[in-house]
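See the structures that follow.
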Structure I
Amino acid sequence: MARYAPVNFSDITLNGKFWTERLETVLTRTIPSQHVKLGETGILESLTLPDPPPPLRLPRHANGFTVQVFWDSDVGKWVEAASYALAHRRDEDIEAKIDKIVDDLANAQADDGYLNCWYLGREPDNRWTNLRDNHEMYNAGHLLEGAIAYFLVTGRRRFLDIMERYLDHIYARFGTGPGQERGYGGHEEIEIALMKLYHLTGEKKHLDFCIYLIDERGRQPHYYDIERERREARNGGVDTQRYSFKDYEYSQSHKPVREQDKVVGHAVRAMYLYTAMADLAAEIEDEALKRACETLWKDVMETKMYVTAGLGPSAHNEGFTHDFDLPNQTAYAETCASVALIFWAQKMLHLDLDGQYADILELALFNGALSGLSRDGTSYFYANPLESDGTPERWDWHMCPCCTMNVSRLVASVGGYFISRADDGVAFHLYGGSETTLDLAGTQVELSENSNYPWSGDIEIAVDPAEQAEFTVNLRIPGWCHDASVTVNGETVDAKAASKGYLAIRRTWQAGDQITLSLPMPPVKLYAHPHVIMDAGRVALKRGPLVYCIEEADNAGGWVQRFKLPRDADLEAATRADLFDGIVTLKSKALEINEGDWRTLYRTRPPQESESEVTAIPYYLWANRGKGTMLVWVPEA
């Protein structure tokens with residue numbers, strides 16, 4: 001099979017209503033308001049290394065840790081998101097703000113290339129003494145991703161030069177050579193950034209260090225034990241920063257990565273690691289690493305993922321517990337984890353053009369990730385429960401603001417997930433209105449996809465090569481669609497010939513060729529595996545790529561947990577121009593529990609029920625109209 005690679009976000013123009021609205025909101029409201037918050041919370045000031053350093057904004061936890069050590073990463077993610085935004089529309093004010101950050105980082109950088117503002121400003125003698133917890137490599141990775149994005153959009157490489165100098169410092173200190181330490185970061189991330197830098201520059205040293213980090217992870221003797229013993233020796237036998245977890249599953253360093261077959265620990269760290277593993281496996285054709293990725297993917301899909309593509313049920317470790325543990329009201333399902341699942345899914349998709357990965361990419365994008373950003377673009381969810389008693393509400397910032405910039409950088413770069421290309425082929429993964437021009441089979445080809453996706457599955461694609469040429473157009477047929485139909489210039493193409501979720505249409509294309517793709521979107525009810533005991537006797541509602549929920553704002557009368565859906569009740573899709581600038585809702589007949597005559601906590605007589613009706617909206621839109629109860633998994637009568 002020809003090897004496919006994503007078309008860069010900057011080479012794709014999105015013109016469909018759904019994504020242009022989200023993009024415009026992020027450009028005009030989210031990114032500017034985030035910069036204000038970075039200033040208000042002291043994060044931008046920390047880049048200037050104030051002397052003396054001000055008191056901690058975020059006190060240390062009982063184990064000695066403070067999330068202020070992450071602040072560099074938040075700056076890096078903001079620069080990345082803002083850079084992606086500039087690809088859609090240049091903005092002198094945003095560019096000036098980025099350049100000010102770059103100036104501060106340049107001034108802060110040590111003579112030996114080291115660049116971490118926490119350590120430079122507060123603990124200069126403790127650099128590289130706690131890779132397990134304090135995330136110098138994680139921060140470096142996010143700064144590097146920001147530098148790469150800014151360079152790609154503007155051509156300015158000052159930030160990239162700063163980061164490459166820092167990398168040279170890191171490469172000299174860590175590795176398997178004489179006098180080097182065999183360390184690696186406790187929070188994976190730099191591995192993703194290194195692969196991006198290698199793809200950009202082709203410099204093998206970046207690839208080699210990524211290989212080192214992935215190969216070294218989990219080897220014995222364990223580096224985190226070695227560095228802990230060093231800290232204790234320096235501090236009279238006391239480790240001033242206690243480890244909060246019983247083993248190294250939390251950071252996926254409990255065993256070498258190729259031996260891992262269960263997804264464990266912190267959900268975001270796991271997804272970042274697997275993203276880099278899949279990217280590396282494709283680049284160096286490492287079959288053992290590919291098999292490990294496939295095994296871990298299967299474990300997530302079969303035992304650990306919420307119906308919304310949320311990941312991680314537990315707030316304790318921000319991650320995984322045991323198979324089928326998927327509580328709804330207490331679901332953690334961190335926004336960052338769904339964003340990172342999208343990263344992983346895209347890399348798996350380019351290991352092998354297999355629609356199962358695109359299906360999950362789409363599911364996470366429209367549900368688990370997008371729910372983290374409000375409609376107005378200025379408030380967020382860190383955790384994304386699937387049931388609410390009415391108390392959760394979106395916040396305008398967070399003491400650990402990782403999710404804010406993660407969801408904004410995703411939306412700002414979302415065009416980069418739509419299309420991939422090979423030398424003689426193109427693959428459409430997502431729909432929703434996009435345009436691009438690609439070099440295929442030796443000629444320039446203009447491609448234009450028009451649709452009102454995700455509300456409608458009626459899609460038109462114009463294929464306009466400068467000269468007629470033979471190449472393949474791959475159309476993704478989503479796993480949720482069971483009756484797709486396709487025509488080329490009005491002639492029917494057998495959609496059932498699709499393989500691994502893609503219909504490959506190979507022909508000699510010429511200017512004016514038109515593809516029509518119809519993806520019917522009947523509403524459906526989903527049932528959970530019997531081992532997911534939290535969802536026994538319940539159903540979730542879905543239409544196309546969107547998971548739905550019942551929210552109090554649309555179902556007046558109090559707590560929505562009072563509703564039951566009869567098994568034989570039909571679901572009706574209805575276009576509502578009056579809601580959120582136009583969405584599709586679902587309606588169903590229901591039974592409604594009457595609590596009016598209930599006077600005791602328990603009684604022998606069952607509750608009274610009456611016939612009723614419920615309205616469901618897409619899950620990603622919940623909690624945009626104030627507080628209220630919400631339910632994804634609805635009891636079935």
Structure II
Amino acid sequence: MYLNIVFLPLLGSLVSGFFGRFLGGRGAGLVTISCIGLSFFLSGFAFYEVGLGGSSTYLYLMPWLESDSFHVDWAFCFDSLTVVMLIVVTFISTLVHLYSTEYMGGDPHLPRFMSYLSLFTFFMLILVTADNFVQMFVGWEGVGLCSYLLINFWFTRVQANKAAIKAMLVNRVGDFGLALGIFGIFICFGAVDYATVFALAPQLASFNLIFFNIEFGALDFIGILLFIGAVGKSAQLGLHTWLPDAMEGPTPVSALIHAATMVTAGVFLLARCSPLLEYCPKSLTVISIVGGMTAFFAATTALVQNDLKRVIAYSTCSQLGYMVFACGLSNYSVAVFHLGNHAFFKALLFLGAGSVIHAVGDEQDMRKMGGLRRLLPFTYAMMVIGSLALMGMPFLTGFYSKDVILEVGYATYSNASHFAYWLGSIAAFCTAFYSIRLLALCFLTEPNGSRPFLLSASEGSWPMGLVLGILALPSMFIGYFGRDLFIGLGTDFWGNALFCMPANLSIIDAEFMSTGTKIFPLCCSVIGGLVSFFLYKKYTYNLFLWKTSVIGRKFYTFLNRKWLFDKVYNEIITQNLLDFGYHFTYKSIDRGLIESLGPFGLSNVLIDQVNKARLLHSGYLYHYLVILGWSNFLFGIFFVFSFQFSRVLALLVFIVLWSIL
């Protein structure tokens with residue numbers, strides 16, 4: 001059963017990829033949906049047996065890599081953390097597959113698309129079920145590859161090419177950090193399987209590691225390297241630039257990347273490494289600060305974005321910041337709980353956005369929409385549910401995890417945690433603002449789009465509506481039903497999957513905070529939503545005047561251009577590196593030094609020597625006899641002297657001189 005959970009998506013991907021031309025789009029969709037659906041069904045059994053029954057499962061397949069003391073097996077570990085991720089990944093992936101068969105129904109390459117989606121799911125399952133860091137790295141690189149293939153699915157579009165290459169290259173930076181972290185783990189622990197590494201972590205807390213001739217605390221340094229890997233995949237500040245550009249892929253791809261796969265991999269890595277990170281206090285401080293900054297940065301950037309999918313993409317980046325700073329505060333269970341909750345309402349938002357885009361002729365600019373609540377009432381209701389859950393409105397799913405993250409941030413009593421708390425609270429205000437702005441511009445304002453698009457707008461077919469309706473249920477209820485199981489006081493659901501030092505259990509302190517402090521983030525959300533509603537419902541002239549004022553224009557431009565991160569990367573870092581590579585390494589070394597020593601220099605020297613040697617060929621017999629005589633005389637002298645030292649040397653001299661003659 002457990003192996004079927006992992007390998008059924010691979011079977012569906014192979015069948016759809018290699019036999020899609022015979023099956024057709026519908027046949028490929030049926031095969032892949034059946035495989036993923038069966039995998040989800042079996043994941044439910046695994047959740048009951050492992051999560052609720054408390055019987056973790058370990059499967060050993062075969063040895064994989066073995067060299068001296070380096071030993072890696074193909075093995076799978078199913079514990080509480082794994083089965084939660086299995087439920088989330090397979091459930092979202094099943095619905096995205098079903099949605100895609102209708103959304104992409106007119107595309108002639110639908111079998112290839114379905115194959116890529118299933119392969120994406122397979123690699124994510126490899127990542128979450130791995131028993132060691134090397135096997136996990138296989139899944140880690142696999143989801144990176146599939147993200148490239150899916151973002152670049154419409155490969156005839158230049159923007160899709162650029163976005164896919166950007167996603168691949170930015171993730172390579174994070175992957176390099178993760179690879180260095182795995183190397184460091186093997187150097188310190190002599191093993192790469194989770195059980196050995198986590199068991200030995202307390203004994204190596206005072207161990208030091210030398211890197212670039214600088215001595216670091218080994219576990220802190222490894223923790224930072226692992227976090228760099230998470231920064232790349234989970235789009236934290238610095239390596240976040242690929243995530244908004246990933247919107248160039250089809251909308252179902254965006255839903256899968258942002259809800260269940262790819263971006264959740266970094267948070268999963270931090271949670272999985274909790275027994276290691278608990279002995280890395282400096283790393284945890286860095287993680288919490290970067291997470292808080294990411295939540296604030298992405299939320300402020302989303303305030304003024306006009307592309308429908310890009311707004312939701314930045315909201316993903318912001319929510320990932322919440323999850324990461326919860327990990328930095330040692331509240332891994334809260335982070336994983338928010339990861340699961342976020343997956344449901346974020347998939348609902350993206351697929352709802354896909355329904356809107358599908359209805360208005362693939363238009364994504366919110367300024368050209370408006371008035372769609374009468375034309376798309378069901379989609380409007382679904383988007384309202386998703387947006388309110390994202391805002392963390394009471395009794396919806398987001399409320400039960402997002403507010404707890406901010407509460408434990410306030411209750412941890414450290415500078416880093418309070419820094420993250422205040423940035424997170426401001427981000428909550430911004431989240432509510434851009435969520436209501438999205439609803440207002442798309443559905444509530446007067447129609448702004450062209451007449452033909454609006455007249456032809458209508459709800460999608462039943463598979464799209466069914467998927468949205470199914471996703472709406474967990475977006476409303478799963479937080480309430482899962483709260484006590486996942487993060488309730490005294491719950492033993494996680495078992496040994498997550499580890500937290502007793503001194504870091506700030507969730508207990510959070511229970512006894514004052515009511516005012518607890519509801520402050522909620523008040524920020526409510527105020528942000530109301531301000532946005534009154535500003536954008538009628539789109540007042542005062543808002544236009546503020547936007548076109550000197551300060552307003554500067555402020556708007558700064559946020560709309562994403563805090564100028566892309567400008568700094570492109571013009572200062574990337575351009576200078578390309579100039580250095582062209583003018584120095586290419587022109588000076590490749591073309592200068594190497595070609596001078598190599599083809600051009602050597603050939604010129606040989607031509608000169610041949611021209612000089614031609615002067616010796618006079619054509620007179622006595623000249624040749626003199627040269628032959630002197631050569632034999634010198635040959636004899638060299639041979640005799642070399643024979644005195646060594647017979648081997650004499651033989652070499654004989655061969656060399658004879659070849660010259």
Structure III
Amino acid sequence: MTAPVSLARLSDIQALEQQYPLAERNLPASTYELLQRSAERFGDLPALCFLPTGSIDDQPWRISYAELFAKVTQTANALHRLGLRPGQSVSFLLPNLPHTHFVIWGGEAAGIVNAINPLLEPEHIAELIRASDTSVLVTLAPFPGTDLWQKVTALADLLPQMPTVVTVDLANLLAEPQRSAVKAQRSPMPAGVLDFDELLAAAPADYLESGRVIQPHDIASYFHTGGTTGTPKLAPHTHFNEVAMAEIIGLHGRYVPDDVLLCGLPLFHVNGVMVTGLAAFHRGAQVLLPGPQGYRNPTLIKDFWRLVERYRVSSFSGVPTIYAALLQVPNAGIDVSTLRFALCGAAPMPVELIRQFEARTGLRIIEGYGLTEGTCATACNPYEGERRPGSIGLRLPYCEVKIAVLDSDGNYTRDAATDEPGTLCLRGPTVFKGYLQADKNAGIWLDGDWFNTGDLGRIDADGYIWLTGRSKDLIIRGGHNIDPQMIEEALHRHPAVALAAAVGKPDIKAGELPVVYIQLKAGEQASAAQLMEHAMQHIHERAAVPKDIWLVEQIPLTAVGKTFKPALRLDAVRRVFEHEVGQIAASSQVQALSDERHGQRVDIHVPGLTAAQREQLHQRLGGYAVRYVVY
């Protein structure tokens with residue numbers, strides 16, 4: 001069954017769903033069966049191409065579809081031999097390697113894969129291992145320039161029982177004599193630590209020793225969500241969720257065996273795993289892995305356009321910060337004509353950044369929307385139809401989306417009318433059934449089985465979805481809701497601005513006032529006063545004009561490249577409290593912290609504080625809606 005010629009309009013999507021219901025699309029029962037079918041159809045075609053350093057000078061390592069399926073089968077059998085069973089978890093702490101794909105899909109064939117962000121601190125890693133009931137942990141062996149092994153050794157003091165540790169040795173990817181030199185420099189591995197390559201070499205590649213018959217609704221994976229502070233939540237995905245997602249992404253992107261999809265986003269994140277992973281494997285396309293660090297590697301950014309030319313890349317996914325960085329890389333004289341489109345998700349893309357990037361490259365940027373709880377993607381601007389900048393596009397086939405109007409207590413009252421703002425809700429084959437931790441599921445379902453994303457938006461008469469903000473990202477000034485994206489869009493129009501991020505700073509009278517953090521482009525100069533004048537000219541909503549503009553060397557990002565606004569909110573709180581404390585005491589130390597119980601907490605250390613000064617301090621700070629402690 002094939003899709004209609006075009007998925008340009010909502011009516012095309014509806015026609016596809018009516019003509020070819022998902023249940024009649026002959027989908028594989030599991031991700032393992034998906035890879036098996038692809039090995040049979042595309043056996044000798046390249047499935048993966050790995051560049052060890054992400055450089056144009058790298059010697060590529062290519063893996064065919066037949067070889068990929070064999071490695072996945074060996075991995076499943078090796079994990080089964082280590083005691084992994086259906087319903088039990090194997091966690092991985094790995095960068096972007098071919099081995100990471102072996103672990104993901106082999107782990108799903110043997111049990112459940114638990115993806116962990118390698119940038120998390122050991123305490124959070126231990127929490128995810130405990131929550132997922134992990135019995136095997138796959139990570140890197142000690143290697144120069146990496147710190148994963150140090151994090152893994154720290155887990156011994158944080159876990160009542162360490163899982164079996166299996167290591168992927170990056171030294172094995174080096175040529176001699178570098179390989180032997182790296183291995184000779186490190187200490188012997190502790191007893192009980194196993195080598196991944198040795199385990200695979202001993203395992204059969206042509207059948208599952210477990211004899212397992214995987215069912216579509218068996219849990220395949222856990223992906224954590226919730227940022228890099230606080231308690232991460234684990235979102236379980238079934239095999240059906242992931243296979244359906246691969247089918248839907250492949251339909252929308254028109255993936256074909258000639259396609260080459262560059263994967264720069266991390267493989268602990270659903271975009272990297274699904275958009276530039278399983279969806280590509282489902283259609284026989286090739287995945288280019290340009291180095292273990294992906295987009296976090298400056299070499300990849302520097303060589304990006306030349307890599308596109310050499311490897312004939314047809315599409316890639318990124319986030320706004322990546323596009324801002326690529327905009328600074330010259331591409332004159334480089335043939336990038338193989339690129340069909342580039343996807344942008346995970347954060348709103350400033351319209352001005354889209355305009356600048358497309359004018360410079362001639363490349364069409366397709367904005368989309370998705371989240372971990374929906375397996376990956378839910379909506380996207382049509383590849384072939386009208387793209388509306390600033391919109392996240394039309395819902396994808398088989399993905400249901402609606403806007404719900406909630407009352408003041410957050411309860412569902414009714415569905416929104418056309419263009420009426422409300423809360424974005426999802427339902428369909430890719431939406432999970434709830435977080436693994438039962439206490440995280442309060443209030444996540446509305447009107448029965450609709451998932452409450454927490455995002456605010458509206459749907460226009462043509463079915464295009466527009467995000468109007470995230471409920472927790474809104475700046476609320478005296479009861480007036482301000483969308484930070486409006487402020488950011490205006491600042492991105494300034495030629496010196498690389499990135500802008502708006503948050504609210506605490507204010508006694510208004511509750512919050514808008515402020516904006518600015519990261520300038522390399523080599524550009526602009527003062528806060530100049531940027532403020534620009535903001536006043538381009539932000540037409542008076543209440544949204546920022547009260548402060550703060551220039552920073554680098555805006556903090558998550559591991560995926562999204563602006564990490566929790567850190568900026570805490571910094572704004574710190575600045576406000578430092579100013580207040582400075583009116584009373586010349587010497588002080590102020591620290592703003594994330595607090596699970598209170599949201600935010602400010603610790604204030606003032607040496608030699610008198611009783612009178614302490615009283616003055618409480619008078620100045622008592623009006624803020626932020627918990628503080630004076631030491």
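Nothing in this text is a laboratory measurement; each read-out follows from the coordinates by a stated rule. No experiment lies behind these values; they were computed from the predicted model shown. Cβ atoms are built from the backbone, for glycine too; each structure is taken alone.
Any idea which of I, II, III comes out highest on distance in nm of label points 7 Å out along Cα→Cβ at positions 85 and 549?
Numbers: I: 2.5; II: 4.9; III: 6.3.
Looking at the calculated values, the largest one is III.
If volume of the Cα convex hull per residue in Å³, for residues 237-604 alone is calculated from each of I, II, III, which structure is the one that comes out at 190?
Working: I: 190; II: 199; III: 159.
So the calculation was done on I.
Please compute distance in nm of label points 7 Å out along Cα→Cβ at positions 13 and 117 for structures I, II, III and give me the label with the greatest value. Intermediate results must be reported in sequence, preceding the final value.
On the way: I: 3.7; II: 1.5; III: 2.8.
Ranking I, II, III on distance in nm of label points 7 Å out along Cα→Cβ at positions 13 and 117, first place is I.
Taking 3.6 as the value of distance in nm of label points 7 Å out along Cα→Cβ at positions 197 and 261 derived from one of the structures shown (I, II, III), identify that structure. If you can, show how the numbers build up before the last one.
Numbers: I: 3.6; II: 2.3; III: 2.8.
Corresponding structure: I.
Comparing I, II, III, where is mean count of other Cβ atoms within 10 Å over residues 189-196 highest? Walk me through the intermediate numbers first.
Working: I: 25.6; II: 18.0; III: 13.0.
Comparing I, II, III, the top value of mean count of other Cβ atoms within 10 Å over residues 189-196 belongs to I.
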